[in-house]
Structures are given as C-alpha cells and as structure tokens.
Structure I
Amino acid sequence: MSDGFFFLRDIVIVLGVGFVGGFVARKFRLPLILGYLLGGFAFSTFLLSRFTFDDSLQTLSEIGVALLLFTLGAEFSLRQMARVRRVAVWGGILQILLTILATFIILPNFGFSIQESFFLGSVFALSSTAVVVKMLADRGELNTLHGEILVGILLLQDLAVIPLMVVLPQLLSSQGSIGAILFSIGKAAVIILATFFLGRTIIPKVLEKVARFNTRELLLLSVVFFALSFAFLAHLVGLPPSIGAFLAGLLISESILNHAVFTEIRPLRDIFSIIFFVLLGMFLSPTFFFGNLFAIIVLFLFVVVVKMIITFSLMIAFSYHTKTSFTVASSLTSVGEFAFVLAGLFVTQNLITPNLYNLILSVSLLTILTTPWQMRFAPKVYRYIKETVRKNPRLYNSFFGKLDFDKSFTEELPIENHTVILGYGRVGKVVSRVLMRVGIPFIGVDFNLAVIEELKKRGMPYVYGDPVDLEVLDFAQVDKAKVVVVAVPDRKSQEIIIRNALKLNIHVKIIVRSHFEEDKEFLLASGAHAVIQPEREAGLTIAQKIVSLFQPKAS
C-alpha cells in the first residue's frame, strides 16, 4: 500500500482517539484537553504496538501548536493587561529565575547533574498557556483580576522561551562558553526586536488591505500564510516554529482585524491542536512511566510545591490579597507545551538523554492533568485553609489579618439604607455610576488594590477585603444595607456571600450576576432576590430591538 494510505489511516486513528477521549471527558464534565491526553496515553498503552505511525503526523501536530499559539497571541491585547504589567513582567521574570534557582540547588542532591538540573528548572518554570487559558475561558474568568494576572505571566513565560531556546544549548554543550552564551542572548534580543518592528510597520497594513476585498478565503489564506511564515522564519534561526507563530499573533493583537483573524483560523487551530494533544499522550512510554512511577510522582510533587510557594510568595510581595495569590499560584503549577518542544528538540540533538526526555514528558503530563482540578477547587481549598487557621486567632492575625487588612480602613463607615457592591469589576463600575447619578449611596468591596485605589481617588466609600468573609460584609454595613449586588464570578463564593449576607440582614435584597443558566435556580433557592445573566439580558435586549424594527409604525 502507498504511503498516502498509511498517512490517512494514522489521521483517522488520531482523530478517532481524540473524539472518544473528548466525548468521555465531556460526559464526566472534565476539560477536553484531559480527554485528548488520556485517550492518547490509553491508546499507546494498549494498542500502539500494533501500529507504526507516519512521521508526518508530528509535523501536523507542530502546525497545530503554531496555530494554537498564534491565536493565543492574537486574542489577548497587551493594552488590556496594562493594569497588571508590573506583576506580569517582574513577577513573571522572578518566578522563572527563582524556579530555575530552586531546581538548580535541590535536584543535584538527588542524582541529577548540574546541567540536567538547570535544564529541568528551565522547562519546569514554564506553565501551560493552552490549559490555563482554556480553563479561564470556560469558567468566564478571563477578565477577572486573577485571570488578567495569569494571562500576563503566561505571555511573559512564552516570550521567555526565546532566550532559553538560544542559551540552553550553550549551557548543555560541553563546548559552551560565556562568549557564546552572551552572543546567544544578543541573538534572541535581535530576533524579538526585529519581529516587533516588522509587525508594527508592515504586517497590519498588509492584512487590512487584504480585508478590504471582503473575501473570507483571501483573509484566511493571508492569515495562515502570515502565521506559518513567522513559524518558518523562527525555525530558520534555530527557534521553535511555535514561538514565531506566537509572536505573529501578538503583533496583530492590537489590529482592528484581531477578532476576525481569530474567527477565521479557529477551526483549523482546533483540528491541528487536537492532533498535538493526542500525540502527546501517545508519545509517553508506558514502560518508562510505570517503571519509574515513584520517581515521577516525587518530581511531580516537587514541581507543584516549589512553583506554588514561589508564585504565592511573589504575589504577596506585590501586595495582592491572599485569595488572589493562592488562585494564581494554584493555576501556574503545570508544565507547559514548550517543555515538550524544548525537550523534543534537545533530545534529537543529543543534548539530553532519552530517559530525561521521558521524565520531563511524564511529569509535564501529570501537571497538565492535575491543573484543571487545582484551578476548579482552589477557591474551596483556600476557604478551608482560612477557616482552619481562623481557629488559632494568633496565627490568623499574624498571617491573614496582617496581609489582607489595611489599617486605614478601620474607621466605621457611617452609612445605611445603601447598596453594597461586591466585586468592583466591569459590572460593579456600571452599577456604581448609575447609583451615583441618581443619588443612591453605595459601598464598593473588592480585594484588588488597584480597584481600591481608584475608588479612593474618586472619593467613593470602599472596603478592602474578600467579599466572602463575614467580617468584611459586616464592616461594609450589610446589616444596615437595603441591597447587596454580588458581582463575583465563582458560584461557591456567591453561595457563601448570600448565606453570610442573610445572616447579617434577613431583609436585605440580594442581586447576583451569573453566567450559567444551571446556577440560576440554585442561587434563587439560596436566598437571592434576583439573578442577572448578562448573555441572556443582552439577547433579550437585541431581540426586543429586532421586534420593534419589524412592528408596523403608527400612522
């Protein structure tokens, strides 16, 4: 049979495995990525020995990663993350350096060489952009404080792959020198600067001219050509093709075409990235995994604990609330897609051993499998830890009380018959503007210091703290309030807020914002007076306007 037959057979198998894995994951309400990875691993464990896969599939999976990172770069605006640029840039850099340092110091005591320890620290410092962003999008948390911080740090980590890519071969090579390392760093800097210059001056103008033809096929063709051209150029200078595609996406993120580009390329991205994730599961050797299970689990726990401690400490150092710090730290414990790219490239160049490659692959897949669970249960674990520590007043006051309480807010607020806005994001700001215009008193409650500073400058009453805490609600005078607006996204937090608010004031009216239809009845049963769903309200408003346009005008 021809090579084309086997290539087609392999695509059918991979997509079939992806479909089954995705179907099972959706059936059990798990992230689809988990289904793809576990489906590939199950296939490699029980059936892979019967097949010899075409090498072209690996090329398709690399195209999938390139398109995935291109859309990630195009979808997120750097301007939107200006509020968190300090923690995203400096916090992200420090997180990478401290993770490398911790691994470099500790792992040589467990049989790893200095070069291996440095390499492991470098790849383990990078988190999975695809998994974290997908989870944030599914949960409607991309525009929350922790969502913006996570996206900012992840983008910084993705950019950090460029200097790592050019420096690590020199460090791993026995012939590497300080001069060669400095030359590699300069090379990485030139590549980044040249890419941004080209993108700022030429690429957006070209795409806008193509868009003026109003032909979707031409726009799709030009976008794919643009993304893969940058991927190819990156490969020519010794970088992963996915890095070039990611930079290309970032360059058009501020263009007026970024949303159109994302819409056009998304179906291609989804198909190719599914191939990538299924093949990742297939590439993991079951013999190596089960034969070294204890070492893999120990290294997995080391990575998770070290990254959580470092990230949490950095977030606290940047004056963020312990809840935000814990949520961000819990979400950055994964090892990202670039770990596979770096490890795969360096094992083919004999810079690392096959055993080290399999170890990286095993630990990385474990972290990717557990990260969605950590992100899902982070708020619950945080509340459990806080309630447990609360039983020891001295410990509670020396940690949570010290970190989450600003002494300048201790004076009692002389206010009653007011509205308490819990979560001062986009919804809270709109509500406050209307209330201010009509003269209804209100208090804004949030644990984002940037938001609190904004309220402070505008002379508006505020409380800094976690809206879930009973004492924070008490300090916001919920017992004297007429209305409580719950604009926090987490349903479990909403449930606790409703319970605590009613405990303070049984007559208070509680209005909750919720993105999910299935949560509405639950929140109403919990005591909410009304549940507002932004998407539903927007749909009703649009429908009303359409109906009014079709109604005959009175003569």
Structure II
Amino acid sequence: MVVSRVSSKKTSRDDSHIHLSSDKGQELASTLHDIREKEKEFLVSEEAHRLGLPYINLANFPIPQDALLMLDREFCERERVVCFYVENEQIRLGALDPSADLIRKKATELEEKFRSEVAIYKISEDSLHVAFKKYDAIPKALHSREEGFELSEEALTKQQQKVSSIKELNEAIAIAPVTELLALIIGAALKANASDIHIEAEADDIKIRMRIDGVLHDLASLPRESWNKVVSRIKLISSLKLNIVDHPQDGRFTILLTNDKIEVRVSTVPTSYGESVVMRLLRFSIESLAFEKLGLTGYTLSVLEQEVGKPNGMIIATGPTGSGKTTTLYAILYRLNDPGTKILTLEDPVEYKIKGVNQTQINMQAGVDFAKGLRSLLRQDPDIIMVGEIRDLETADTAINAALTGHLMLSTLHTNSAAGAIPRFLAMGSKPFLLAPSINAIIGQRLVRRLCEHCKTEDHPTDAIRKRIRETLDPIKSRTDLGIAVDLTSLDTSPFYTATGCKECNEIGYRGRVGIFEILTINKELEKIILAANVSEYEIQELAQSHGMITMVQDGLLKALVGITSISEVFRQAE
C-alpha cells in the first residue's frame, strides 16, 4: 500500500513535470515564431528602405471591404498585390514587388478612373496572407466591381415576369431574396420605362419610388434590415465608397443587355434616417433623335431646320431641368454630324455618346470648367461646339465671340421661356451689341406626357377651359403652316381627350412623352430693342409672336387637338 502510494505520488509528480515542460515548450516555440516573423518583417522593411519604397505591415491594419474590392481577386492572387486603403481621394496598394509593370499599370488606371492619388507599398507574404483572409470573409455576391452590371435578357425577363404591373412590385419585393432585390427593382423600372429610381430611407422602412414620364410614383417599400446589403451592392457597381455614409457621392454603371446598354448615373445623399439613393436610367436611341420624334412639327420644325443650316451663330435651348434641352441639342448634332464637320462638346456629364463627335466632360478638380474648357475647344479648329450650359458671364462671352467668329454654338440656359433668355444674358453682363448679332434661335421647350392609345377617352372641357383655349389659339387660327389638319375655327365643338388608365400604361393613363416647343428668331425690330439693353421678357414675347412665333402653350394645345396629349397636361407644364 505504501509502495503503491509512493509509486502513485511519483507518477503524479512526473506527469506534472512533463505537463510543465510541454507548456514551456509551447511558449518557447511561440516566442521563436514571433521572433522569426518580426525578423522577416524587418528584412522586408529594410529592403523597402533600400529601394526607396514605402512599407507597411498589414497584420493589424483595419482593411475595409471597399478597399479590397477595388481590385479583382484573380488579379490580386496572380500579381501578389492588394488594395488596403481607399479614402479622401487616396488609394493605397500593397505588393510583394511594387515595381512590377502590371501593378504600376493598374495603379495608373485607378488614378485615371477615380481621379485619386495612388501609392504602392511594399508588403510581406504574411501581410498578403492577412489581406486574402479578409478577402475570403466578403460575401461572394459583392466580390466583383464590374465595369457593367450584367443583367442578362434571361435574368431581366425572369424578374419582369414577377411584376406584370408596377403595382405588383411591392408584393414581389416582400418575398424576393436580398440577392435579387436590385435586379428586381431595375427590371421593374425598365418595364415601366422609368427615368429615375429613388430609394429613400425613412423612419420605419425604405421607400422605392420611380419617375415615370416626369411624374414621381410611390411603388414599394423595403424592410430596413435589407437596406445595407442593397445600398452596398449599388455602391460597389457604381465605384462608390462603402464606408462613406455621411457625405454625398456620385457614380455610374452600365446595364449590359444582350443587344443594348443603359447608362445609370447614381447619386447618394445622407439623410436623417440613412442614405437616399437616386439612379437615373439614361436610354439612348439614335432613332429618337429625329426632329419629328421629338415633337417638332409644322412652322416650328421648318424654322429650326433653317437655323441649324447656318454655318455660324448661336442656338440656345431653354427650359427647367428635365425639359429635354440636352436631347434637343443632341438631335441637332445628329442632324449636322458628317465626316466633313468637326464637332466638339463640353458636358457635365457626357450623357450620351455619339459616334463621330468628340465629347469632353468638364473636370472641376482639375480646374476645367465650362469657360476654360470652351477656350480650349476653340483651339481645336471646330466647326460646331456644344457647351452643356451657360452659367456665367465668362462662358457667355466666350460662346458669343465663338458664334461671331465662324462657329455654330449650341448650349442651354435655365429660363422659363425663349423670350427670357435675352434678359438673362443681359443680366449676366453680356454686351448687347455682341449678343444681338450672335443669336440665330432660342428654343423654349417642355415635355408633356402622351396619352395612352389603348385607354384615352373623349374629354368634355368646361366652358371656362374652352374660352381659354379659344383665346390662346385665336391669333393663329387662320394659319396654314401649323403642320396639323385641324379646323381651328370650330374650337367649341372640337374633340379633346383625357387619361383613364389601363394595364398597358400601368393604370396611369399616359405612356411616353413628347416635346412642346417655341422658337424665337432674331429680326431687325428685336435686334433694336436688344441694343437698347432695357427690354422685358414680355415685350420680347409680344414682338416674337407678332412675327409668327408659335408659343409652347399653342404648340401643346395643337397636340391636344389631335389626341397626342391632354389639355390638363399642356396647362400643367406650359403655364
């Protein structure tokens, strides 16, 4: 028994000694490992110092997801490089060999694409391993920063089948997996022919609204818990920073369809309950740039065709934001575009790309605004120049001088009517004796909704509305150059039409839009009052009408008379 006890105690002591030795061994091994790791990092830092390169140890560096996703994972593994920092217009890459040609080429591409300063740091194998482990933790759905959002015809059709009408979007969103939400929303927007998608954070949920034919409609709501994943996806494909939620950001991406592509401009703005996201869908069709497709007819069409045929002078499109000014200017460019003509544009941003036209986007960060950019374009020996907008005296004076020195100048101005453009130029400080001879034509315009051909019904205007129509159209009732076969002498009995709503137009009653226009041209009398430099918009309007100008309201009512739009739509937009 004693032996047994002694033996037992000895065994226990031996086991304890072995256990103690094992702990010390592990501690020693860990210490040696740490020393070796520090030694390796030291050698990498020394090599970086010798080569004159910056060095960083990423072991404990907080690498954000949006930084990692700046580069494709396959490229990172092949070239042994990683992006570990993106903020304040600075991008930082870490590479085993910072001098590698492909890595330097990629850095240059990032600088040009994001207009940021890119630096390449030397890192160790261990730092690269740390970064790749963080890469592995990113959800697969977010793993690529695409040049285009690949929405195949099959995927688009699948999502659109879930919403036979936009009213069913809310039901479809309620049961859709988070991974399909963005495709579902975009698919519904394309089906409804929406121009903008608004995703707005509110107290209880996320509202989805779409602008269809110029009018915003509440369509669906999104649970708050899925918002972060959706907004992260939008930011990634738009080349926006995921970790910035307290500052506005602007980006863009392209929806690549089988036989088409749609440019999408993305804007994010912080609000009280989170970020608000707006996606503008820019569809471009060469066929839609025909003057007749825009809604130009009769007298207005003939005047514009005459003015765009002149080799020099200035054509200005006026109207509020969203009235189709840029599209009208693109239609003019399309009409004038031929191999023997040099056409340059300066835009913010370039909305549609036209083959054969040299288009430039202004870059405020580089100090290139409309005025400086326009002066640069004039040194390129152009025949035709389009400037996105005249905002200040410097741009206005440069444009006027260009128009007077053998160039055809196209631009836009934010005024309510064509007649309002002249007082606006004078208010900016333009010289009257230069302004008057420089202007060929000023286009005033609005967009009105087209009545749905499947459900429009006859309207019965009140006596007051009939009287208003008579007073508006009476000055042109005997004209034969209006481009429509309607008898304006019997307006009391002429039929008009109104919207009702059906499945074809998503119960809205309207489908598509058309322009209503007025075109003011300069004549001797108008030139005299401009030179007097003391002229009102009302005087210019009266004088222009006395010389044959068809006003926007008149043009709109002529379209209402032939059933293209409704009376209420014309008066809503043009008066």
Structure III
Amino acid sequence: MFRIRRIFDDILPANREAIRQAQQILADQFPLLNPTDIDKVPELLRNPLKHQFQSILYIAEGFKRSVKGFALLSYEPNLHFCFLDYISTFKPITGSGIGGALYARIREEALALNSIGIFLECLPDDPKLCKDPATLRTNKARLRFYESFGALPIINTAYETPVRPGDDNPPYLVFDDLGLKRPLQKQEAVGIVRAILERKYRHLCPRKYVEMVAASFRDDPVLVRQPRYTRKETFSSVSVIGKFRKIALIVTDRHAIHHVHERGYVESPVRIKSILKELEKLNIFERITPREFSEKHLKAVHGSDYIEYFKRVCKTLPLGKSVYPYVFPIRNSARPPKELAVRAGYYCIDTFTPLNANAFQAAKRAVDCALTGAEGLLEGYLLAYALVRPPGHHAERRSFGGFCYFNNAGAAAQFLAQYGKIAVLDIDYHHGNGQQQIFYERSDILTISIHGHPHFAYPYFSGFEDESGDGPGKGYNINYPLPEKVSGEVHLASLEKALKKIGAFAPAYLIVALGLDTAKGDPTGTWNLIASDYDTLGKAIGRMKVPTLVIQEGGYNNRVIGVNARHFFAGLWSGRFDHTQIVKINSKKSLH
C-alpha cells in the first residue's frame, strides 16, 4: 500500500527526508546523471523564479514514510505547459504499478493547471539512434509505458539531433495531450521547445543548436508518431474532469446516533440530510468512505484528561438521557468534582451543550471524517469536504461547548502541519474560539475568523480584534468581528482581507470551517447572506489555488442550508478550476 502526496518545500523534517529518499532513487536509477542535478532538487522547490519553472514533486509513500517512487514535474505558467523532469521508482519494485500511479497523478496535476499538455524526453527505440541492444530494449519499454497514456514522440523535427555529432542515444521529445485532443500549434510548440532547451539545458545546448531545432518545426499543427505498442482505444484516459478535479466528499456515518430530542436543540441530524439532498444535484463530488484514526490525533489538540472524562461520562449515561452542565468551577478549578455529571461544568463553557451516551462516538467519528479529508488532500485531491456533525470549532484544548466536543478543524490542521504551513479560515457566524485557543502560540498555523462581534454573539468572551496570538504565534491569529447586521457585500469585503493575509502566509493547505449560520433567517444568527453570496464566497476561496479542506460547522435553517451549501461548493469548484460555465446538474443521484 502507498499514497501519493505532493512535497511543497524542504522546510519540515518529514519533507526533507522524503526528498532525500527521492534523490537516492534518482542516483540509483540514473547513475550517469550529474550529481549537481540531483543535489539541486530541494532548490527547485524553494526557488522557482531562479529556474523559470514551478517545480512540483510528488512522492509515492509507503509504510513508515518510505518513498517507493517519485515524479518531478515543471510547470511554465506563461506558456501553459508541463515538462516531466524525472519519474522513477525504487529499484527492487520497478514494474509494481507505482510509476503508472505517479504518472496518472501528474496528468491530473497538469489538467488542474490548465496545461496544454505534458512534454518529456525519452530515449529512442530506433536501432539507428541507439546501438546497444540492451539499452534499446529499455528504451522501448519506456516508450511503451508512456504510449499507454497517449504520450507519443513528436515527428518531422530535428529535436533528436545529437548536440555533438555522432553521439548515441539522442532523446525524442514526447507529447501527452492529456486526452484533450487539442492540436499542438507550430508557434506554441516552438516557444515551448525554446523554453526547454534554453532553460533546462542551457549548459549543454549552444544558441546555434537551439535555433536549428526551433527552425525544424514546420508542420502546423505539429505531428506525433502513430502508436507502435498499443492501440489508441486502449490508452489510459484522464477525462477533463478527472478524479482529483472532483471534491472528495466524506460524510459522517454515525452522526444520527447523537440525536438530542430536547425542544430548541437545533443541531439535529436533518442538517446532514438537507445538505446532501442539494449536493446530489451537482456532478462535482467523489464520495469517500471515512477511515478510522487512533486517539493520538485527539490528544494532539485536546488534553488527555478531557478526552478520558468525555469518554467515561458518556459510557455512564443511559440511551436517550442528556446531562447539561450546571455547575462551573470559577473559584476552584484545581479540584474537579468527583461525580462525573457534576464535573461537566469543569470542561464546558456553556449550559446548552449536552452530554449523552453517544456523544463521544459521534464526535470521534466527525474527527475521523475531517482527517480522512486531510488525507485526501495528501493523496492528491485539490478540494475536500467533511460533512460532519457534531461541529467542532468551539471545542478548545480542555473544554467543549457550542454543540462542539472535539475540534475537527484543529485535528485536521495539526495532522497536515507535518507537511507544510496551514491556514485555518473560519467563516461561521460565531467566533472560532477553539482553533484560536489551540494554536494561539503557533506560527506554522495561521488562524483567521470572520464572525459576529462578541459584544452580542456567542461565545462572547473571545473573538476580539486585538487577540492576535502570543509568543511565537504573535500576529498569526486574526479576528474580523462584524456588526449585528451584515450583507453579502460587507462579508465579502472581510473575506477578501482574510484571503490576502492567507496569500501572504503562503500555506501548503487551507482548512475552511464552513458555517452556514451566516444565512438570512438562521435561528442562531442575525446576518443576511443569500444563496448568490455563498457562490461568490466559494469562488473567492477557490481562486486561492491552495489545496482546501472544508469542514462543516454551523447552519440551522434547514429550509435554506442545503441550497446555500450547493451554491458555495459550485462556486468553490468553479473558482478553483477557472470554469466560467455553470456547474452541470445531474438528474441522477451521483453521490451514491
């Protein structure tokens, strides 16, 4: 088993070790490669401007983070093409399918970048160009591999002319149109070839050689060789809307066991059903089964004493009975009461968040869903949505409240922080006090909340503008408290400020705590956002082009919650993939 994840930089130890292993594979598989080219891999990720390409590294990671293979892709944003620098697997497992999985993943990446295709060099399968029979067999195998994806050598050019006359084994230039069936025009091909030779191989290719190769492109559109090893109909296809251009959807499957029937308790199971009913009308989701995660992920963001108490008290309660906190240890918080029901106030911040027999199981499963979504980003999804209840953004390290028991966004942020900087954007009507408190002294996790001012909105005691972090985290917590009456335009203005802060922070991953209680008519809020506002908000967030996990928080008007969610995700998807057309509506239920 392995997963494919993207490496953004070499700052974190986990990434440095993955890059080191990838470099070792490169040295083992390409013994004639200049060691300088191997050594500069971390710099390619760190300094794209110097090399005039954006470098993208994907690794296939197995048990205990052992790297089984990698692919290094370069993207040229002005000419809109990708160049495959290297793709290789660990020698003992060559032919295991890892190379195919990596290549399929970078095709998805190229599509997400709106690239016209992937270009790569592959050594020739022509005996006139390759004298050694063993090398010729290897070359044929590689060309057969790429051809299976529809990547074919460009013909009728001088690209494979040796730089030094008489040299053996000059490479073909291979083109993969990503299944788009878009002809490659002569003018754009010449620009791309110049970029490859002048930037990638400027130390090898004299100007006269570059001009000769560029002038050899005469066909318009450019022609590729007919398949030699596979039939066209057997090409491995990647549709324009491939797997990773879908939104990974993880729906909590144990939320209904936490059904509080008391009158006025608005955080009910029907919320999930109302949202799903509307999302089924969109064709942009890929349903993923939630995975089980160990409690170590809870302990990474919550106190062990709180976790153990929560688990114990839930086991003592009969089905159908809820206990509400009613005694709060303001005077002596150092000596918690012995009776578990009384002790609820020791860990709770309000009087309306109940404990019951299934609360722990439901809350733990919501965290599982959030972590499944986080893993989805590591595996290549650009967007993921954890549709969960109970919500989590009011849960602090050692307390619950506001219908929240465990901080779902916090657990996902802590999990992803192993792989890069994280931004958490909370757009619930109520302040995201949980993320603020958990990460208040952290500089690697930026927390931003747009919410109703605590003068009138829960949780009342946090969310003020001057709460900006402490110690190393100073400046990495940002609050935008807004007035009691807010329109979509006012909300969007604050969101744009927040997104500028996130852009300057340059996170590897973005987590959005999505509250739909900002909607007009929500029983817990006072704002006036409507469906079109959520579409606009989604588009703005999607345009950040950061791998994004959305986690459901509040929203309690079940007449509009689903419609608003549908508009938000249609906008998010359109913004992320630069689509101007309306997202297609399926008559069939596409989530099942």
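Read the figures in this text as sums done on the coordinates, not as results from a lab. Quick caveat: nothing in here was measured; it's all calculated off a predicted structure. Cβ atoms are built from the backbone, for glycine too; each structure is taken alone.
Couple of notes before you dig in:
- When percent of Cα pairs over 13 Å apart, for residues 374-421 alone is computed across structures I, II, III, the figure 61 traces back to III.
- Test item: helix-only ellipticity at 222 nm (-39500 (n - 2.57) for each DSSP H run of 4 or more, over all residues; to 500) calculated as -12500, pick one of I, II, III: II
- At a computed 3.6 (distance in nm of label points 7 Å out along Cα→Cβ at positions 310 and 526), which of I, II, III: I
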